[in-house]
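The following blocks contain the structures, represented as structure tokens.
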Structure P
Amino acid sequence: MTATHATRYLYLTRHGEATPDEGGLTPTGRRQAALLGQRLRNVPLSAIHHGPLPRAAETARLIGDRLDGVPAHVCEPAGDYVPYTPHRDELPADSADFLLDFVHGFPADERAGGPLLARIAEECFTGPVEGPEDRHELVVTHNFLIGWLVRAALDAAKWRWLGLNQCNAALTVIRYPPPGRPPSVLFSNDMAHLPAPLRWTGYPPELRITS
């Protein structure tokens, strides 16, 4: 008998603005998380997955406080790590030095363990779901994993997670339909739920635009 598959809707967000020591959220970060929770109130989420670091856990808790009984689960693959370290010959020649310097600026253990965690994250969070019912899940994570999963959904080169930056508490949604159709990125770095003073935190200043 052929297995039945349904669509997965994966909601991704970077944690709210963190304190300088990254031990939790700033007042701005807490407000960002609360507003995202309000935006998601009418989404039929089945679960919230979040990384183990305090800034992600606090964000997930504040989002969950605005939802009705959605269970939250701590998950190491939703954590903060380098998902892939490219080789020089994979990169555009004019930006290879810049990109490699950036990646190698992170601790060696984050780079060594990251690819396995990224692979587990893809296995856990992406692709269609078995059974007849669509599934909506939220992952509260960090900048790099969101870039990695967007890159994968677009079938882009592995190094292209670099440069896909996420604002604090912005929303990205990827749709994974049943087999035979490709994923779709429905939203990317969407800040519609945040008022102007709460937008663009966590984003490189040179990449910000006004609207």
Structure Q
Amino acid sequence: MLEFLFSQYENYPNYEIVLELGAIFFGLLSVWFAKKDNIWVFPTGIINTAIYVYLLWKWSLLGDMMINFYYVVMSIYGWYHWTRKKDNVIEFPISRMNTAEKKWSLIIFVLTIAFVVIVYTFFDKFTHWTSYVDTFVTGIFFVGMWLMAKRKIENWILWIIGDIISIPMYFAKGYSFTSMQYLLFTIIAIYGYLEWKSILQEKKV
């Protein structure tokens, strides 16, 4: 069983394995802090995504690499957005998407996929089924990160969908540790959605 899961790492440089494990550690911390609606979701997420930008470039998963670069930028925006207060009250608490945000989500999704297709085509990277899956997942995660930065509960639904799809994709590419990370991400995201939903329901009481 262990050989089946980790034999692909035999020819990997040790530093890449260490970087992958380090990124996973900070990634799990980030998702846990997001679940708790804690501002530390952003600094831990920046470390995680900065490492993955490098690793994904090495692994030729350009769509996911761009996701992580985008995460770094959106984490900085989200960090600022979450700290904004008015009269000592959080200006942008957890909420649901409005009609305009739903339209923008669709626009971001379509434009992201179009951009990734152009990049993959330019670099001739549509050589494996994972490239097509990566393109679709990139669109999902771009919208999910935007919604998280805006503290919208629907971000969790997109994370759950994207995480589930990413599990077999990374396993097929030979990155078992990252595949297992997305399995844990899925579990935490489900609890995150339920926790944020509970917070919203308490506000209505």
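What follows is calculated from the coordinates using simple rules that are stated; it is not laboratory data. Every value quoted in this text rests on a predicted model; they were computed, and no experiment measured them. Cβ atoms are built from the backbone, for glycine too; each structure is taken alone.
Data table
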| quantity | calculated |
| --- | --- |
| When FRET efficiency 1/(1 + (r/R0)^6) of positions 120 and 152 (r between Cβ atoms, R0 = 25 Å, to 0.05) is computed for each of P, Q, the largest belongs to | P |
| With helix-only ellipticity at 222 nm (-39500 (n - 2.57) for each DSSP H run of 4 or more, over all residues; to 500) derived as -27000, matching label from P, Q | Q |
| Origin of the derived value 14.2 (mean count of other Cβ atoms within 10 Å over residues 128-135; candidates P, Q) | P |
| Per mean projected area of the Cα convex hull in nm², the highest-valued of structures P, Q | P |
| Relative contact order in percent (Cα under 8 Å, 6 or more apart) derived as 23 - corresponding label from P, Q | Q |
